[in-house]
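Right after this note come the structures.
Derivation of every value follows stated rules applied to the coordinates shown; laboratory data play no part. A quick note: this is a predicted structure, and the numbers were derived from the prediction, not measured. Cβ atoms are built from the backbone, for glycine too; each structure is taken alone.
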Structure I
Amino acid sequence: REKEQLSLVGRLEEQLRERSEEAAALLTPDEARRLEEERRTLTELREELLRAKEARIDGEEEGGEEARRSAQARYEHFKQMQVEELSLLEESLIQQKDRLEREVASERTSLGLLLHTHKDKQRQ
């Protein structure tokens, strides 16, 4: 049973890795860098939590609890930074959307004028 679960986890990790690589190809260099930093941070946090768990198992209750609290605080900080980055990105995208909507409106106005001018010339 445990062997089956390990095999399943291995397959799922491989699928996730493949999909991540495919998605990474679509990212800008800045986005790819940020994603890699996030992965590295999450890997470090996972290792910290595993060490804390091992310390508790080995009887170092206080040290394990301290390590767990430290990892949890670091994780919460990491998530807060993600929220802030996403808020900035959202604001940037909203501004970009507004700018594009103004450009489209301007293009439509220009197109309308061109069509009107073209119809006037055809009548003459």
Structure II
Amino acid sequence: MGPWEQRPIYKANVQTFITLRQVSPKIPLDILRRLTDYFPDATSIFSLDPSFEPDRENVPDEFKDIPVDSNNARIFKELQLCNRHGLVAPVDAEHMYYAAIKSTGCRLTALGAHYRKLAEMKRI
């Protein structure tokens, strides 16, 4: 039996099962499924540039003329959410903002690579 195959089922003498707690995930499942689009493999780096940063008030003057791409801003927001929960880490920068401004990028953490693999296997 492989690590993701069916496990033994809990059996008890009950008429119905009740849900003790039902919560929504911290990262929506559709964002987790898109990790395979952003990262073709677990070790790849997603390149960022200043067009990903939607806030133009706090950027250096040389980047204020670069237009904000709405699709890039959406992707950046999703990657920041993944960063908050430990799935993505900026490359050569302390925060995702600086990774975008310095045009470095971000990569998956070990946990992010695990969720990417689950998405690739259609487990989520």
| task | For relative contact order in percent (Cα under 8 Å, 6 or more apart), find whichever of I, II sits highest and give me its label. | result | II
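Of structures I, II, which gives 1.9 when distance in nm of label points 7 Å out along Cα→Cβ at positions 13 and 45 is computed from the coordinates?
I
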| Which of I, II yields -9000 for helix-only ellipticity at 222 nm (-39500 (n - 2.57) for each DSSP H run of 4 or more, over all residues; to 500), as computed? | II
| task | Determine which structure produced the value -0.98, -1.03, -1.18 for log10 I(q)/I(0) by the Debye sum over Cα atoms at q = 0.15, 0.16, 0.20 Å⁻¹, calculated from the coordinates; the candidates are I, II. | result | I
| message | Computing mean count of other Cβ atoms within 10 Å over residues 93-100 for each of I, II, which one ends up highest? | response | II
